Structure P
């Protein structure tokens with residue numbers, strides 16, 4: 001795998017949308033964790049949506065980073081959702097059983113609507 005992970009963000013009303021692009025794996029998971037540390041230090045938005053459509057590969061450390069993000073944000077009283085996973089991350093979420101326990105939506109629109117309803 002490569003060390004290429006980009007973390008562009010945009011705003012959708014009160015929601016911050018993070019769209020990781022590339023591979024979220026043993027080599028790049030620390031980048032996501034560092035981004036999260038900075039985001040929490042700056043005071044996160046009431047809701048964060050992680051758009052998974054830019055991820056081409058996720059391994060177990062990458063999955064752990066996504067789970068840590070949810071745990072830390074919800075621990076701060078913030079809402080978090082995931083949306084639009086590409087086939088490989090979607091399969092990993094399914095086979096680990098996490099898709100049934102995490103707020104993963106098929107589309108960004110569904111996820112934003114869910115977060116706005118909070």
Structure Q
């Protein structure tokens with residue numbers, strides 16, 4: 001990144017900084033170990049059942065998946081849809097707010113590829 005662009009970004013951050021840090025606030029919402037992988041998998045395949053999502057994320061305990069899904073739902077990044085059938089059929093879907101993270105994920109995707117190639 002050019003030094004001038006870097007300085008422009010830093011100046012913007014300093015000029016527009018509210019009483020709280022938006023980056024820290026964002027990380028409080030999506031910063032746990034499992035939330036970004038869950039959101040990423042739902043971006044790739046929205047409307048997943050719990051067990052399929054667990055397999056897609058991989059190596060996550062039931063406790064952590066349930067906790068993360070509930071927190072993401074509380075933060076309005078996803079919704080839990082219960083069909084009300086027997087046996088129960090529950091799917092998880094991104095909300096419009098959750099879908100807005102695709103821009104952030106796009107940047108992280110590109111950055112991750114770049115640093116991976118350079119190592």
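Computing distance in nm of label points 7 Å out along Cα→Cβ at positions 46 and 94 across structures P, Q gives 0.8 for structure Q. If helix-only ellipticity at 222 nm (-39500 (n - 2.57) for each DSSP H run of 4 or more, over all residues; to 500) is calculated from each of P, Q, which structure is the one that comes out at -18500? The read-out was computed on structure Q. If you line up P, Q by FRET efficiency 1/(1 + (r/R0)^6) of positions 6 and 86 (r between Cβ atoms, R0 = 30 Å, to 0.05), the top spot, with the largest value, goes to P. For the set P, Q, ranking by mean count of other Cβ atoms within 10 Å over residues 14-21 places P highest. Looking at distance in nm of label points 7 Å out along Cα→Cβ at positions 70 and 102 for structures P, Q, the greatest value goes to Q. Computing percent of Cα pairs over 19 Å apart across structures P, Q gives 39 for structure P.
Bear in mind these aren't lab numbers, they're just calculated from the coordinates by the rules spelled out. None of the values given here were measured: they were computed from a predicted structure. Cβ atoms are built from the backbone, for glycine too; each structure is taken alone.
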